[in-house]
Structure 1
Amino acid sequence: MTTIRAALVQSEWTGDSESMLEKNIGYARQAASAGAQVLCFQEIFTTPYFCSVQDPAFYDTAEAIPDGPTIKRMVELARETEMVVIAPIYEKVDEGTFYNTAAVIDADGEFLGIYRKTHIPQVKGFWEKFYFRPGNLGYPVFDTAVGRIGVYICYDRHFPEGWRVLGLKGAKVVFNPSATTRGHSKYLWQLEQPAAAVANEYFVGAINRVGQEDLENTDYYGSSYFCSPRGQLIGEAASDTADEVVVRDLEMDLIEEVRRQWAFFRDRRPEIYGEVSEP
């Protein structure tokens, strides 16, 4: 049986980006020491989740990918730990062009590419259109040392279409780094991602921020977890109040077992789904 040991990191904002980066690198090394082969950090992990306010000062926290300092550190980290690393940060393309982006780096330090968050909310406490353009790269799937992985980011998880495209492209594990607050969506947090894992018959790694930040309307509940193609949590979810490194074994043969039992991909009827894509 093929097993991938995978890791998620949830961590409370430290108050500055440098110490936040160093803390998360420390957690990544901890995961690697536990045998992790692939790891994902939380949404825009080196800064606070600033979208609870609308302040142009936060534009200055965006970085180039792959030539900015954080992704260069992530390349070094992947090479050092021999882990595949998914690093979600605030991406700057040019003055006025910013994305909510996850960089994917292979276990040998090779930069494989990026996923840009597709669905951008603009509601109280989540003023993301003030900061991010909608992603323009579709739903890439990355061939890594641990197999084919995909990335969805936070609000994307409410939209089943992208989950399905990642499955159709052969993703076996999809990571969903997020920033979602207590009392806002915890019920959905427990429901949607296991449902997506069932519908698309792959593993999902769900990562949420944790703790309170020095901005209004921030109280993140962590509870990061992995779930299987059967929609079952693999081990317990992480703490809802504290930093945690979640390391779990994903038994990849389960994907084929489930797909033979529930042949959802075989029984799809794409020829009659045209209404889904109508505006």
Structure 2
Amino acid sequence: MITRHLFVSPHADDAVLSCGGTIAFLTRLGRQVEVVTLFAGDVPQEPFSAFGERHLRLWGEENDPAGRRRAEDEIAKELLGVTLWHGLYPDAPFRRHPVDKRWLYTSDWALFRFPDPSEGDLPHRIAGEISTLVDAQTRVYVPLGLGNHVDHVLVAMAGRLLAQHGMEVVWYEDYPYAERDPRPERLSRRGWEAALVPLTPADVERKIQAILAYRSQILGLFGHEREVRRRVVDYMMTVSGRGYPAERFWRSPIGKGGKPHALR
């Protein structure tokens, strides 16, 4: 029996953008919900690449960008009523090669392509850390890796490792990347099972308010605050296709014990 719900969020806003309505639904029912924001570590205090500097300008915070994002995360999770954990890994533009110390991701091309080979062990490390928070009554939610942002891909890979070790894992659609990525529509043809979580107007409103807590991200993701509600609700209505807003989750064809399973 599932009694705990653990959402693994690559960055401070990802779980709320993708699953905020479901989190609101679960906490409204009194369920135990926790969020782990993995790439929330402090940014090194040293000259950055031009790509890193661009991110700091976009976020509007150059002195303590990671601290600002963690503070926004705290506000959003307080609105949703969940327990929050912050990881120590820096965001991708602020990670260096362990040997030659070069910046690993210095362009959009690199950030949305493949994880650097030097981070090949990172999914295993992430899976190991997450597994310490999981018991037999825990369901773990991880991103599909839509959009190919390397941090999302790394967490999706960790999710596959957790599932292979018999843990209860479901995948969520990375929003807003999911608006443009056709892969969710292909999953059913590969044997994956989709499950919709219908949302009430109150659930949707709590999600919107939590998204608006991430003020440093609104410009880059939506262009303007007024676009948040329109785009988020439009996507949830499209996912549902049944006249009500919903969030969609996916299960791989094989679950515990090698048997097919569905989201319950």
Structure 3
Amino acid sequence: MQNQLNERFKATLDHLKTNGYFPSVRQFSKTIEVHPQCISDISTGKRDVNLDILNKTIQSYDLNPEFLFFGEGPILKSEISPIEEVGGTPILAVVTEGSGKELIVHVPYAAQAGYIDQMHDQEYLGELPSFSLPDARFQYGTHRCFDVAGDSMEPVLFNGEQVICEFVEPDAWNNIKSNYVYVIATTSGIVVKRIENRITSDGTLVLSSDNSFYERIILDLTQVKEIWRVTYKLSPFLGSPSNLRNGLNQEMDSLRNTIAGQGEMIQSLNSTIEKLLRQSRKEVYSAR
């Protein structure tokens, strides 16, 4: 991962310099307020690029963070095709905090029906729960959180879990990777499925469930409103294995004590019965 970051950072420097964004490494270092020797060491492989340098470079030169961190898309934001009016889709609405940083909007299951009709309504999205996460990949781009409902994606996803997804731009739908899990907002609802991409061949997406009980769905692209790639999931905590083991051990100890106590009672009962039998025999002999 670090080696890939280093290579993408060096590719970014080459791209910026080739396109006249700075005349020299010294000027670049001055712009991002880093010592020139540090940048030279990164360029020659003597040092790894760190998050501080990446952030300063992104802010100073309006870079596409998806390229730097994940190798996806062009180097510069200005080279990204606009989302507006791609296939008749309006601008993607987002929710931000006071500093302008995008928040992750949570779309609960109960709100998913309304989301289909109001997904581009800024006021509606602002009323939904939203939050942020500390991981670096969530500091850039647009992310949504959706509830998982039903058992169609078991054993990978379970009812009641949440998935965090990154937005797939409509002009990148052709490049969707088959066999990955996505959240698809369609004209009739929201589904979480594994995708087979057939857009190039016949303009469709084949949606499959991990639970073999459910049949595949062939979805025409005209039915698709948004696509989100699942990157993380949030699961309820059910108790640590050590606690479970301790509970089981206590139950086993209690069961052993119960069995031992019952064994003593049975032994005492047998002894009492034997005494009664002996007494009965004596009485029979005496009567004769």
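We did not get these values from a lab; they are worked out from the coordinates using the rules stated. Model, not experiment: these values are computed from the prediction. Cβ atoms are built from the backbone, for glycine too; each structure is taken alone.
For which of the structures 1, 2, 3 does the calculation of distance in nm of label points 7 Å out along Cα→Cβ at positions 198 and 214 return 4.4? Answer for the origin of the read-out: 1.
For which of the structures 1, 2, 3 does the calculation of relative contact order in percent (Cα under 8 Å, 6 or more apart) return 23? Only structure 2 yields this read-out. For the structures shown (1, 2, 3), mean count of other Cβ atoms within 10 Å over residues 102-109 is largest in 1. Hey, Rg and Dmax of the Cα atoms in Å, for residues 30-189 alone derived from one of 1, 2, 3 reads 18.6, 57; which structure? The structure behind it is 3.
To test your reading of the models, identify which of 1, 2, 3 gives 1.8 for distance in nm of label points 7 Å out along Cα→Cβ at positions 110 and 174 when calculated. Of the structures listed, the value fits 2.
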